[in-house]
Structure P
């Protein structure tokens, strides 16, 4: 861009009659303009994508807000349904027991998965072990 706000790019013109040397002389400017246009297009794409991702994240947060309030409604519904056969206090206790069992089950699954993750050797540990082996084998040769 020029200081007056106009573009440095030349207006389109028919180049069919230009000589080869003229076309080759204009090549650096054309490549520069192409690179600038691609960078501008990439910036615009990143801007649009970030905006859309931000808006999408807000919609997910709204959905999670309503899900947060839907869970107690489902639990009250279960208590009310069970209270047609049992007293209300027993229905609430049964729903609480089921929830407690679900918490224990999912916590156990999480603990098992984390044990598997912690048992893996990370790349830094592998490099340290390789260095230790090289050092130990170097001492044996001397």
Structure Q
């Protein structure tokens, strides 16, 4: 059985997105750059599944040392996760993806960034309690 994880960064009030991008995208502050570097370090050697927009934002170098799989809403999450038995799978994307995959996510790794500006997408704490028991 795959180990299912999610890794995301949120703003001070749970901000996730703005106009289909990260609200802090392009910010060169130390915390923001460290968050991106940590994401690529932690996911190295593992699987990332994500929607088309997220996959399109992944830089070419990332394909060298991790498996990246684009998912679509018509795919059953259990079926997608079954493609990767005995792997660590990171569920990437935004609210629609996490809403669908939250019942399968066993571990959430959330970084709170110093961003406190506008957003049109927010982290839903209910996702944290939807995970199925892994015992």
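No value in this document is a laboratory result; all are computed from the given coordinates. Owing to the predicted nature of the structure, the values given are computational and were not obtained by experimental measurement. Cβ atoms are built from the backbone, for glycine too; each structure is taken alone.
Couple of notes before you dig in:
- Computed -29500 for helix-only ellipticity at 222 nm (-39500 (n - 2.57) for each DSSP H run of 4 or more, over all residues; to 500) - originating structure among P, Q: P
- For Kirkwood radius over Cα pairs in Å computed as 24.6, the structure of P, Q it came from: P
- Taking FRET efficiency 1/(1 + (r/R0)^6) of positions 43 and 123 (r between Cβ atoms, R0 = 41 Å, to 0.05) as the measure, the highest value among P, Q is held by Q.
- Computed 0.00 for FRET efficiency 1/(1 + (r/R0)^6) of positions 51 and 83 (r between Cβ atoms, R0 = 25 Å, to 0.05) - originating structure among P, Q: P
- Ranking P, Q by FRET efficiency 1/(1 + (r/R0)^6) of positions 67 and 91 (r between Cβ atoms, R0 = 25 Å, to 0.05), the structure that comes out highest: Q
- Mean count of other Cβ atoms within 10 Å over residues 35-42 from the coordinates reads 10.5; which among P, Q: P
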